[in-house]
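Listed after this line are the structures, all set down as structure tokens.
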Structure P
Amino acid sequence: MLRSGVDLNTIRAWLGHASLDTTSVYAEVDIESKAQAVALFDLTQPTPSRSYRDHRGLMRYLQAL
């Protein structure tokens, strides 16, 4: 919404935040988090050939959750 030009106070109201400060924190973290997540990807690396489902230890762990 912010990127589309909706002002922060309107976003605050949509989200039900009592304080504009709370909305500001989420808006700031969201943009930074996205940039950091994209920076972590190295698209030159091949994808793993082994499925996570073939990893028995991982599957046991996930089923125990």
Structure Q
Amino acid sequence: MADSVYKVIELVGTSEKSWEAAARSAVETASKSLKNLRVAEIDKLDLKVENGKVTAYRAKVNLSFKFETD
């Protein structure tokens, strides 16, 4: 097996519905421009609050992808 190199980036996904939808949004958006996504790790969950009400869920996601060599 050849050695591999991975890059880890930090993303913040948002959703008005749930933390799961926020994390999914981050990964699915990243997949449009990045290839070989490997692992997504939820680093932090938080909420946006306006006038005492939750208006958005936010998920900070660490996402890794494999570098391709030619």
Structure R
Amino acid sequence: MQHKELTEKIIAAAYHVYNKMGFGFLESVYEKCLLIELRKRGLKAESQKPIIVKYENEVVGEFKADI
């Protein structure tokens, strides 16, 4: 698998945040916690990153990726 190690780090970080924080918070809280955890694990991560969406080589909108 090409991205096996990266995938394992991301999944482990997500589980760590959930196990530490539990349930019941807004998504924005988990997003901030996951950013911290990903960075602690040596990964570069950004939140609410705008992505230009194209169709047939024409811009049709903008999407903001959570992380």
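A few remarks follow.
- When Cα extents along the principal axes in Å is computed for each of P, Q, R, the one that comes out at 43, 33, 16 is R.
- Computed -16000 for helix-only ellipticity at 222 nm (-39500 (n - 2.57) for each DSSP H run of 4 or more, over all residues; to 500) - originating structure among P, Q, R: R
Readers should treat all values here as calculations from the given coordinates under stated rules, not as data from a laboratory. The model shown is predicted, which means the values in this text are computed figures rather than measured ones.
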